[in-house]
Structure P
Amino acid sequence: MTIYTLRPMVTADLPAVLAVQASCYTEVLLESHAALASRLALSPATCWVAHDPGHPGALAAYLFTHAWPEATLPPLDGVLDDRWRGAGPDTLTWFVHDMAVAPAGRGAGLAPRLYAAAQAAARAAGLRRSRLIAVQSAAPWWRRLGYAPVAAHMAAAHAAKLASYGASAMLMERTLAD
């Protein structure tokens, strides 16, 4: 059994992240180095990777998450800024932006481990609610972690951004338990 180690992501991981991303997503969901770097810069404590010990320099999985104003959604493949940085935790949500597990890492329980590590950092930052956009039929997996689809009127308010994530994209949310 391969033992994968988890750690916070660093900028030097981005080329390996892009390789994992390319192995997991359709072309419409691929994001640029600049877009992913901006997410990492927003919240290095809540972005994590799993090393593939059998392939030096390669990653088995990654997770990008960050705080974000609850009233909006971050754009797919957009460079994010931190103009909202002074907002209190009560107006922010922990946005789970992107998690991918490379084919070599599947079945090793990496996704829940990455999620737990990032969630602990988000809770330590005072975030108590979470949102994500489930893509590529991932909604059932997220439901197992307590996420549920947002109310229809709320999803409709974000329809344009949701459409950029693909036809089956689903906006989901949950409360982070104490």
Structure Q
Amino acid sequence: MNFPHTTSLERTRFVELRRRLLELHPDLDDQTLADTLEGATDFKEALAALVRSALEDECLAKALKERLDQMRGRLNRLEARASSKRQVAVENMEAADLRKLQEPDFTASIRLGPPSVTIVNEDDLPIDYLLPQPPKPDKRAILEALSGGAFIQGAVLSQPKISLSVRSQ
């Protein structure tokens, strides 16, 4: 006697579950939704399928996170390798007194970069050039002041470093 009521209640729950999934994930395609819920014959099976799908997503997310960590490591290695190759190019161009290298796909030239601040004694820096929490030198402000001709005890402008500029054509 309760069978029609139970079936109606399960159908209502199933429809609500489907509606909520679509509400939370409007980009959910029909095939994924069908794979997640449609094979279920009742509400409990639909919930079990949903939980299995969540577990699969969590597993994929964990694997992707591990892969991203590996790829970040690879990115760091590639950036370090590119930087060291640029440094070798700069050193060799400078040693050969070659200021510009023109190729069909790029032009490389060596030039002096802007001066940077070298802190010779952080304890001697005026409080105006220390950043709060925890105090550390405000190199940008020090650079501006030193470049403007100011004397700041504890800091000097370093010699400009040579860098490699590459333009793609």
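Have a look at P, Q and say which one yields -8500 for helix-only ellipticity at 222 nm (-39500 (n - 2.57) for each DSSP H run of 4 or more, over all residues; to 500), as calculated.
Numbers: P: -8500; Q: -18000.
Matching structure: P.
Between P, Q, which one scores greatest on FRET efficiency 1/(1 + (r/R0)^6) of positions 54 and 94 (r between Cβ atoms, R0 = 41 Å, to 0.05)?
Top value of FRET efficiency 1/(1 + (r/R0)^6) of positions 54 and 94 (r between Cβ atoms, R0 = 41 Å, to 0.05), among P, Q, belongs to structure P.
Quick one: distance in nm of label points 7 Å out along Cα→Cβ at positions 102 and 126 came out at 4.9 when computed from one of P, Q, so which one is it?
Going label by label, the one that fits is Q.
With distance in nm of label points 7 Å out along Cα→Cβ at positions 46 and 134 as the yardstick, tell me which of P, Q scores highest. Mind dumping the intermediate values first?
Details: P: 2.0; Q: 5.8.
Largest one: structure Q.
Here Rg and Dmax of the Cα atoms in Å, for residues 70-141 alone has been calculated and equals 18.8, 52, so which of P, Q was it run on? Walk me through the numbers on the way to the answer.
Details: P: 14.0, 40; Q: 18.8, 52.
Corresponding structure: Q.
Quick one: semi-axes √(5λ) of the Cα gyration tensor in Å came out at 64, 27, 14 when computed from one of P, Q, so which one is it?
Q
No value in this document is a laboratory result; all are computed from the given coordinates. Since we're looking at a predicted model, the values are computed, not measured. Cβ atoms are built from the backbone, for glycine too; each structure is taken alone.
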